[in-house]
1. Here percent of Cα pairs over 20 Å apart was calculated and came to 57; which of the structures P, Q was it taken from?
2. I have -26500 for helix-only ellipticity at 222 nm (-39500 (n - 2.57) for each DSSP H run of 4 or more, over all residues; to 500), calculated from one of the structures P, Q. Which structure is it?
3. So if we calculate FRET efficiency 1/(1 + (r/R0)^6) of positions 22 and 62 (r between Cβ atoms, R0 = 35 Å, to 0.05) for every structure here (P, Q), which label has the highest result?
4. Comparing FRET efficiency 1/(1 + (r/R0)^6) of positions 14 and 86 (r between Cβ atoms, R0 = 35 Å, to 0.05) across P, Q, which is largest?
Structure P
Amino acid sequence: MRATFSTTSVPTRDRLAYWREAVCDVFIHLDVDLRDAPHEDFSGTIVQHTTGALDFSEVIATGHRAIRSPRQVSRGGEDCFIVMVQRSGCSRIEQDGRSATLWPG
């Protein structure tokens with residue numbers, strides 16, 4: 001099965017709210033913000049593939065921050081593993097005081 005979530009057809013003023021919903025639907029409950037970037041510059045697409053017990057998603061988006069805050073942890077106690085493969089750009093990942101920057105490859 002394949003599902004696509006994209007801000008392409010969403011009005012600019014509604015894109016961040018739409019993106020938050022898509023991220024929470026596909027992954028886990030996260031707080032999403034654009035930091036200091038203007039909302040009109042944001043775009044994103046998630047293509048989710050489900051094959052049996054495995055889900056994998058391709059995310060293409062302009063810069064944003066996704067945080068699993070204590071509030072979000074309390075909303076859903078699900079355990080999950082997320083494996084990231086950076087194909088372009090970079091991502092900074094932080095957990096329990098540790099951080100890593102992911103680059104392509």
Structure Q
Amino acid sequence: MTKEIDPQDLLALEEARAEQQKAQQQRRQREIEDFKWLMGTVQGRRFVWRLLEKAGVFRSTFRPDSEMVFLEGLRNMGLLLIADIHETCPEKYHVMVREQEDNDR
């Protein structure tokens with residue numbers, strides 16, 4: 001339940017905005033910690049690699065029909081996942097790639 005704030009009370013508006021920003025930063029920090037935990041395990045990296053493959057980030061999504069829109073949506077999610085990897089633990093991306101190359105042999 002959110003507290004009603006008088007729109008003319010600038011101090012209260014600023015305090016509410018600061019609280020909201022702090023809560024968002026705390027959520028993002030939890031997401032980063034969770035992601036680092038996931039990428040810190042062999043099983044987690046295998047799971048992320050499977051998601052990236054299913055998302056189609058390593059192949060073209062070109063199709064002459066509307067299926068391409070759906071595939072680009074999947075690919076965009078995969079690209080967001082790669083961006084999270086590079087933001088939170090870039091060294092783990094290279095570990096994941098090497099592990100996958102070893103698994104493919």
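1. Values: P: 44; Q: 57.
Only one of P, Q returns 57 for percent of Cα pairs over 20 Å apart, namely Q.
2. Working: P: -5000; Q: -26500.
This value belongs to structure Q.
3. With respect to FRET efficiency 1/(1 + (r/R0)^6) of positions 22 and 62 (r between Cβ atoms, R0 = 35 Å, to 0.05), the highest-scoring structure among P, Q is P.
4. On the way: P: 0.80; Q: 0.55.
Largest one: structure P.
Values in this text are rule-based calculations from the coordinates and carry no lab data. Since we're looking at a predicted model, the values are computed, not measured. Cβ atoms are built from the backbone, for glycine too; each structure is taken alone.
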